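Okay, got some structures for you below.
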Structure I
């Protein structure tokens, strides 16, 4: 049987999808690249915000076409969409043969085979499931890097966020399980491990005995890299460098001195701090359920930059949150201007009746929210352009990811996270061999755009 698999949403979703695809392959079935070749189609969905839910529904309906006109016999929907709309989704989407929630990924084979569930849905309580089973096969969909999920769920109560409802409370994986998976990924040729969770920097405080992200990263940083001429070896034939370790989705309240010290102490731990602030106005932060102030954030970023030379700061913010007035937005804009983040993502507040924030007063008109979004992004564009100009003339280590065309390659420097940041483009002359895909290569930066760099291989 041929299976077409579509993964939507975040990096954590992608890990779940890769594990489901691994189970499918272990069952003896083949994964295909085109839906028209599939006997069954699986969609792992996202419903974090309204736009993501709409995209999931649109893709499901598009793929349902292949049940009507193609060879597909079963359509399975997994993940956050059925979890969020568990009470009504089966009746509203009769095209789908089975729905499985975020706590039922281990049943993907049964769902594809056609095992019947009550009402066509299998939606166990996410709180009662393990964060990730041991020794489960995983089919990587990324090249040369891999996301490494260290925990599942979230125990915070941000009023704009549906994640605890969809994923349950935070459940950290045991350190030895994370390390074992990391070692296997490195042995397969992976050159960058990207640690993810809903609240990555609070990893381990729910375990007994407790663990910590700093100790976990210490262990991962010391793991041996792949060798023997496998992908990742340097272009000059020398032994491969240790794999990069990168941490995403930190929380301002859980980033401690030990973690900052660990990042500063290990050259292969990317000096990259992904810390979503969401806002800086005290009144808005309180309504969001975020228990810090703009002064707390300023002290944290000053500490990082003073203790980690060359640290790269990434953040996200929300505009248009209920009650946000001109003064609140002006404070956020000023904070962004002063802090000069290396990378910034901006979200328009997404309202829904099942969010605590829905009950708040003074919802911001959509047009006003959009204007604030545009203004904040324009501000960051100027900051990014100026920041990137500072790299001209510098020599950087780049993980080479793909050949764009003859003599032109694309990769990422340590301050560029996959999928969310810009790229570094590498030119190679006619008499100079191009860098190997999946290798670390040194380049000299010659030009900079707003979000991308260009340089020559050296």
Structure II
């Protein structure tokens, strides 16, 4: 293939990619087609347009879909079950009340933020925010002031954990696509996420709460949590459950690192068992079993089974959309669009971590879904990483995933369901939501990217 033909092919493939994304936006935003079928339609049309053989289109779509679900579905499902049990048992409220008692009334926003950070590890943004909402609003009513003062530190905590930390679907899917170790990603995600939350959510929340006043909405006349006839769990019990998967994953990561350096033997059966227990799906499974054991006295086995069943329904859409995003990414990889993009970015001399962030930002701003932006951006960046695999350590890969995660949350606006959720739950108008939530998300993503770059350059 001569240079003119190659240039033509690259230009055509990138044009198809651009048209595919625009078509996806048109389906989701204009025609109001659900993201799941929209991604399938766009994946098929992209495959046809890029010349993939018809006999290979469906296998390529299924490979992308199944490969993504293999790394995501177990984590999302188990995390949702754990979160549901803690929600109904009253564990979330115990956590918040105890922390407020420790921190004092003046530091109530900090207490709510810390409680949300802990609770956000196994539970996802939407569900976690709804669970914490009665606590946030009751504290705001009791202490007075703008609801923004209490809302932003908590909502920002859920957002930062959802963006940067496994087992949340976006970072897990991106890690699977780029070959990043999930255990390392938990460690790097915490290093990046915690200071990012403090700067973008807590400090900005304090400033915004003083600058703009919004009265506390009267959303909850009654508390419908099923805890009225049950003794709530102890604070230590809740914290112990939430920290269990993290400790197991850290053990796996630590042992694997020491084995790689030669400090520990690689053929030790006991160490192999510990590492297996620290694999993220097994760690979450053990945490779920621990939760069931702890609450078996308060809830009958049948009731716990019902809670687990109810937990899976709301997250079905998350799992399917994530899988469909992986399908779209798989088609892009099969078609060679990713290679074309890699070639363009290489010619422009843009570092891979910056390219990852920019691509993720563009996708996020255009279509609103952080998960789709994260998954698709990872798929587009994957060829660059693959071609230069020898130059990237596991820490480098995790930093790239974090950069993509940061880009996937910036500029939350009218096409983002999270925007409307925050607006509605806290009784804000559109202008105030743009001034507060949109700015918070932009700060969160940008600061997270800066920390990711620092780690990338140092290690």
Structure III
């Protein structure tokens, strides 16, 4: 008899059974359910709720089921969900004794706890991928500290920066993602077992012992809240969406850099394909595919939010939201892994970057700052700089190649040193404050980020 079929004599329609079945996605919870069952059974034995011999028989059977599934000897099938499958397997091996495993716990207890343990483990797995990506970005940055390129402001070329500074911007964003996941991991790691159907259990269970066995630091303090709380799922999906946004930002940037019109970067041939429409170009297929896949995460966030029942009545919202968690997991794990392999494959045209940094008067702000530092008013400084840029445009000149005599025609405050300051490499080098693109500052940023990584991921 199926566990949901106690008062019904007739079998469930096969089409309905297939429709309500969750086995296709919840089978990945088998490990966590068995772990929870082992902890529960151990506690029942220690509390004298079941006999020692019964405890040993059940524990042996659970261990064997876990081994059989993990090694591929046994495949979850022919059941409504993973719980029905595992219960059936246990019954086949120990007979009616299997029923004693459900003393003091409900199916709600199991599904609620399992998903929490799964999300906790998933946060660790995703953080491992993020750590790898952050380390990759830092490694590439360390080799590109002096590569000058233009930054962007409102989508247009702006002041000079460095390639390392741009790459480290991505690393910082992914570091925040790792910290978010670490917070979600703490929220998910709550032992909620023995909440029953919202009112607990009459059996003398030891909740702290089960939490200890499952390596969960916290124990739920309210049985209704434990049963209906899916805040940790919302927070996980929010963190997933943030990761997706940052991945998309990386993709958009590299796709832009790869365009023929820009010509800053090119992926290794193993990550590119020829375009049928334009055979003279390479198509950044890998980056484009990653971008398309991660865009789905924002949709999944809304999907998870809509499943929150917003009442104190358990209606399976956490379980319904599980499918969105699993879907986000598949997207992010794949995309983060590919991105970590893809970024080091890129070669950068440093000459093209340098040339772009020189054009369009990206150093004009520094020219105005020079005048202000030497006593000119802000308004006048920017007016003079604007006139200088106009002169260069009309005469096909660059600010870093103008003779000092020309500068002095616009303001007597200019001295010969201004010419050097108008060179992009100089403009970048003098920016040494924390967070700036100069080599000294970026080296300090990399060291600081390494310390944060070591703190978040202790050896």
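Table for the structure above
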{"read-out": "Which entry (I, II, III) yields the derived value 11, 21, 27, 26, 11, 5, 0 for P(r) over Cα pairs in 10 Å bins from 0, in percent, for residues 173-268 alone", "value": "II"}
{"read-out": "Structure (I, II, III) behind the derived value -9500 of helix-only ellipticity at 222 nm (-39500 (n - 2.57) for each DSSP H run of 4 or more, over all residues; to 500)", "value": "I"}
{"read-out": "Winner on relative contact order in percent (Cα under 8 Å, 6 or more apart) once structures I, II, III are ranked, highest first", "value": "II"}
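Readers should treat all values here as calculations from the given coordinates under stated rules, not as data from a laboratory. It should be emphasised that the depicted structure is a prediction, and the values quoted were computed from it without experimental measurement.
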